[in-house]
Structure 1
Amino acid sequence: MSGHSKWANIKHRKGAADIKKGKVFSRIGKEIMVSVREGGKDVATNARLRTALLAAKNGNMPKDNVERAIKKGAGEGLDAVTYETVFYEGWSNGVAILAECLTDNKNRTASEIRMLFDRNNGTLAGGGSVSRLFQRKAHFVVKGDNADEDKLMNIVLDAGAEDIEVDDGIAEIWGPQDAFDTISKALEAAKIACEESGIVQKPINLMEITSIDAARQVMGLVEVLEEQEDIQAVYSNFDVPPEILEQLAAEQK
């Protein structure tokens, strides 16, 4: 099982935003709060909370931050904020873009997302026009010596994994969203750490971008969306050839 690693394609651009730990912790904290509010504090019965706590662990989120988020979600004597999940769908240069938000003010968030699309070569679309191009999947990223296809196959196939994609020292493991727990436990039992993991939106098909100008515009829009405070994740179906990625990386130096 092999394939193209979209994760490897975009991380050189995402890295600058992802290293802002305060923003990462804020996103994970909101996800913990919502998962506790909707499913309770018992990790044995709340799969969404287990996923959020694993993301907190992989991101080295301080224990105090995690405990505070759990208490807020449970409404234990702290100011409660009600967040809801909203998806915004759009296009840029023919590329599908799906932004997942957790917001306490839908009107404010909608206005800001529309502005970001309008100002960055994008167009918002109606509900369902973009989301139909994606599938919810369990996703795990493994780097380094453990990013070996044969080794991982022996560990995760029986746990429900559907596919493993390896590219340049990075392995992506994909499976049905309801297999997230079993795959997590299989990796943990094998003492294999994940760079990141979660339930994500995987594009059904990728669209290759052959113009550097189009690549610059699409990736620029993805970047500004990722920096918006209410956005938890941005998904897209673009595929950028290595030679264009190298040119874009050179521009950032």
Structure 2
Amino acid sequence: MAQEVFKRTEKKYLLESDTYGKLLFLLFLNMEPDKFFESNIMSLYYDTPDYRLIRTSLEKPVFKEKIRLRSYGVPKDTSTTFLEYKRKYEGIVYKRRTFMPLKDMLRFIDGEDVEENNPQIENELRYGFRYYEDLEPRMMISYHRYSFFGKEDPNLRVTIDDDIIYRGYDLDLRDGVYGRQLLKKGQRLMEIKIPGAMPLWLSHILDDLKIFPTSYSKYGTAYTRLMMEGKLNGKDEVREEEIKKAI
């Protein structure tokens, strides 16, 4: 059964190409590849028309939250998807999620009755959609991920994302992966996720390779870029089909 409740600290690190190979070698020595070691993830972020959730998040408050719909690979109507309510309070991340086939998930989001997995979590998600008026898909972010877990502590997880692509139009998971690159060439985004303190061996690796934590949000970075370009809500975006016609 898929995990539905998470409570942990999450720290992010931007990796440059000159340290990535060394780090990967050391992670393989000290950690185990996850059961789903390599995956392609699509995340569809929901927000209000004025982007209240991400604007609040970028102000770095004590409490912030996000609501997103996630799939592993491009889903069909029958593919399992995950609706997540992610809150962060004083540096601790609390994530609740439910899962169901995409066609049922879209009905659930629209407020229809569906077969429930966990009524408590699903009621929390319903509350989120009622509390934030007019929540709609606002940003699609896709990426390729490597996942590890600790040999001594399986709750320690490290993920490394590359090929992070975003778009503010065609906001349907079934439309597939295309858009603009979020990171610079050669960069990757690592996240260390752990319920307690970071183990010393991992701290030493980060110190030796001079890898330092950073404040980074995929959705926040994508939102900021489109806002500065005047392209929020799909304005003035060039669709993939239009690009193909131009070639």
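Laboratory data are not the source of any read-out in this text; all were calculated from the coordinates shown. Keep in mind that what you see is a predicted model, and the values were worked out from it rather than measured. Cβ atoms are built from the backbone, for glycine too; each structure is taken alone.
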1, 2: which one has distance in nm of label points 7 Å out along Cα→Cβ at positions 117 and 173, as calculated, at 3.6? 1
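To test your reading of the models, identify which of 1, 2 gives -8500 for helix-only ellipticity at 222 nm (-39500 (n - 2.57) for each DSSP H run of 4 or more, over all residues; to 500) when calculated. Please list the in-between numbers first.
On the way: 1: -14500; 2: -8500.
Corresponding structure: 2.
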